[in-house]
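Laboratory data are not the source of any read-out in this text; all were calculated from the coordinates shown. Keep in mind it's a predicted model, so treat the numbers as computed, not measured. Cβ atoms are built from the backbone, for glycine too; each structure is taken alone.
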Structure P
Amino acid sequence: MSRILRESVVYAAGAAAGFAVDFGLLWLLVDRADLHYLGAATFSFMAGTVVVYCVSIRHAFRYRRIADRRTEFGYFAIIGGIGIALNLFLMYALVDWLSLHYLLAKIAAAGVSFIANFGMRRWLLFTELSPTGSPSTIQSEHR
């Protein structure tokens, strides 16, 4: 299996687990705690991000550009912030403009933010740099 395909499949599995946390927490916060769906979506997305980060560093990606894990997670979270912004905009548009139920809007928004987050995270954090400073496709012998 090609490296990018394997990474994509494992990342997708981790993202599915993160989405389950995100979706379940969103439902709890909106339907049970009576929070506004956008505030709840922000919090639930961040909780799902932690799950995706754990899967990413343990199972999905071979290369890690940043040695300090706190710094790496900071960048991972910043990229996630872009994902949150995209997610919230899409949810707002689908719920407030198109009157879609917030959970259906979440599913649509999650699909778009998954693609954006995977691409940015893989390219910026989890691809080995070649001596020229550009991403390399050489595989590592270790994990």
Structure Q
Amino acid sequence: MRVPARISILTLGVEDVARSAAFYAALGWDRCAASQESICWFRTADSYLGLYGREALASDAHLPAGRPSRFGGITLAINLESEDAVVAALDAAVKAGGTLLKPAVKVEWGGFSGYFADPDGHPWEVAFNPFFKIGEDGRIHIP
């Protein structure tokens, strides 16, 4: 059997589910009705973002709990349609309570990107990539 190449849900371990849910709601993300006090779900263009207590998530995955290092070896990304949209999204993330990690700049690969961190420090890249077209459903196409 092959494992299907898909990401259905990306779950972030967070210190305070309510605080993190408020942050993503302030970004304008669509919260799912199935959300509960212990776990919150948000719709994305083609998957779901879950917010779950950090300790409980570590336990569920049989991993040691504890505070991660400043960089945990992963970034998340949001691709947008223009450089102006990138700047606006970074500004909105900071206004919602995020931390600006890197202002948006032109990058060597021909695009434009910057980074913010959510209240738990999860890094999000916000980028305009002229080589990855965005479909009507919000999904990017990587040739």
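General observations
- When mean count of other Cβ atoms within 10 Å over residues 23-30 is calculated for each of structures P, Q, structure P gives the greatest result.
- Comparison of P, Q by distance in nm of label points 7 Å out along Cα→Cβ at positions 87 and 103 - largest value held by: P
- Per relative contact order in percent (Cα under 8 Å, 6 or more apart), the highest-valued of structures P, Q: P
- Origin of the derived value -6000 (helix-only ellipticity at 222 nm (-39500 (n - 2.57) for each DSSP H run of 4 or more, over all residues; to 500); candidates P, Q): Q
- Here mean count of other Cβ atoms within 10 Å over residues 31-38 is compared for structures P, Q. The highest value is that of P.
- Comparison across structures P, Q (criterion: mean projected area of the Cα convex hull in nm²) gives the highest value for Q.
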